[in-house]
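See the structures that follow.
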Structure 1
Amino acid sequence: MILPKQHLSNVIEKLISESQYQPAGIDVTLKEVRKFDSPGRIDFDNSTRKISETSALEYNDDEVHLKPGSYKVVFNEYVKIPTDVAAICLPRSSILRCGADLNCALWDPGYEGRSEALLVVYNEHGITLKKNAKIGQLVFIKLSEKATSIYEGQYKGENK
């Protein structure tokens, strides 16, 4: 079951505009775009995990032009996922129609933070994004019961 609008007041901490509510979710907006500066390392038990270093790209007149490639984006919205809810973030169709894609992982029950996602620009001409642009839609899924464990990983409380 997808959570209806009236159940989302405790999930999103940042005051959002009425235009961000969609029939099946909430639009998430662009706070920051970061470029990758180093490789990452992923393993089975996180004992040698190393997250790629990034640096923020500067806005010019509240816009950033991105050439083809991969970028990390940070959302404006700080979320708190309840223990009986999971969430997924999908790209808005406008991003796809401009030749870019937004990739996100599952947001587990108990996660809270200002999440990040991967933006991949495929369009050979690039894409220009305005600061605070609506780039994704967060869809909340009501679980049939509360989770037996909640997210307690290293990203809990990120980008506060």
Structure 2
Amino acid sequence: MLVHRQAIRALILTPDHHVLLCRIHTPGGGRSFWIAPGGGLEPGETQEEGLRRELLEELGLTGFEAGPVVWRRHHTFDWGERRISQREEYRVVHTDRFEPVMTDPVEAEVLECFRWWPIDDLDTAAERFTPLSLADILRRYLRDGAPATPPDEEVLVD
């Protein structure tokens, strides 16, 4: 059964160009990879409302400004027994470094750790990141600022 959902993710950047990522594994202890914090929207929730809820639940982060949309993706993938078709927006959130605290028990089951990554280290790391173009997305934002219009949606099917 194919599950359709909308999602929001945050590219959380510090002034010294570090990005906060979460290493998670697929259900059942499968493969691990790094993702930006965020997740699926609740029914009737706006992107900004969902972003605030997700960052509170996953990181304990409050009092931030929801920044611009810098990337969009339509990703279809398997998650446990479900096939998910997920449309995602990635927004930049600027903040000082903080210690993230996971309070969502469902997300905690797949979370392995948090890490502040120097953006310049993403290209040479032996780790798997999603999106694969994460370093390019962040460098383009830091170099050029936010796009004037939301970027075209990348389509990815696993």
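Please treat every number below as a calculation from the coordinates, not as lab data. Values in this document were obtained by computation on a predicted structure and should not be read as measured data. Cβ atoms are built from the backbone, for glycine too; each structure is taken alone.
Here distance in nm of label points 7 Å out along Cα→Cβ at positions 42 and 138 has been calculated and equals 2.2, so which of 1, 2 was it run on?
Value 2.2 for distance in nm of label points 7 Å out along Cα→Cβ at positions 42 and 138 corresponds to 1 out of 1, 2.
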One of 1, 2 was used to compute Rg and Dmax of the Cα atoms in Å, and the answer was 16.1, 47. Which one was it?
1
Computed -5000 for helix-only ellipticity at 222 nm (-39500 (n - 2.57) for each DSSP H run of 4 or more, over all residues; to 500) - originating structure among 1, 2:
2
One of 1, 2 was used to compute relative contact order in percent (Cα under 8 Å, 6 or more apart), and the answer was 29. Which one was it?
1
